[in-house]
Structure I
């Protein structure tokens, strides 16, 4: 059975250099580790690319570190820049700027963003099928959670949404 356990979150929690503090990264590491153990994961795949890691000044994502520690397969599932160009996948900020420069109505900008997201999400599915390690935990941006689940289900996969928008738990401030 092809089972996907999905975790949606902000990309800043996926790797050092993304803007999250060390405590938040440690909490995400713990949550991801526990999820992998709970679902009996054979692999973790994520909306991340080598180029994105390099942009953040790091070599390994939290998911990669978890996979090394738990001896699981890992996959960077997001298309690299050359594949993005081949598939005409544009970034959200690029599309917003294009819409501003061309005086597009907001509805058109949103439609262009969704079309670009659709291309990426279908690419992720192709990567998961190539990885072929089930069950798999998939980490993606929270804005992809619902539409990606629909695509996974349409491809005959069983999906568990572990968390649609994971955030760290706030720790109370010390009064000492």
Structure II
């Protein structure tokens, strides 16, 4: 579970390249009214493009920006669910169209994180084998969407990390996600 949860906390901040981890850089967060409308528009563009390339994929908005009222780093995460037999071909098709495998992230036969710089904000795709353990991206999103208490706690966690290092933020977020997924 820890490797899976660590992946959820691997998205970088808006003002730095997605491929670099900066353990000592402090975190910057945005309130929902500062980013959610813009991200919704970018999500629609990304989802349309992914579905054009992978018509059988299941595309869903995930991450903090997919949770109404959530504080976020201002990036976009997109779940791209594909059947096992289409997994590698799907990654190759996305790579042919400008996406690249994100370095320093968990990658296996059921999960591959891709990124692209084409948009005005950081965009990451989590290509996931349908039915795999990595559907937890959806499980976590849905749990926080359903619970005002979890949303409040998630936002408080982020606010408490405003002056924290990325390493500290990632560890706190990992523990929070593990707790949500375990309940």
Structure III
């Protein structure tokens, strides 16, 4: 489902006062006029340089190079579903397990302020770790972090993203008994 973000509505003004307001990818984000005071922050290992992004980055949320390489090359020939499950578990164990959503939000807020859009490479309809981060923060802070589509004319739309909360909730439950 796609819904237009109108920064003049009460609900969306509230959204724009969050630390993390959404996720997106570099291609969707490049050369776009941004509404309000939205701050793009890369969470990929190279800071988005491969896509020509020259903005802020928070590499502490990037997947390890080993995990990224394993996922891209799929040396064990896992099915797509198995590969995503493996990635979710490994990413959780590597980046999220010893943290909580509040710690991530506070680290982002202290470094960059608010109204952040977390960026990475994958298309909005492909699996990506930015949605794992968003869903983890959503679960632990009871907020929603939508996928955003930015248009050259300044319009911003919400795009319904794949929900990885059930898998993350299982990992949280298993690790915090």
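Descriptive notes on the structure:
- Highest-scoring label, criterion being relative contact order in percent (Cα under 8 Å, 6 or more apart), among I, II, III: I
- Identity of the structure behind 104 (criterion: volume of the Cα convex hull per residue in Å³, calculated), options I, II, III: II
We did not get these values from a lab; they are worked out from the coordinates using the rules stated. Model, not experiment: these values are computed from the prediction.
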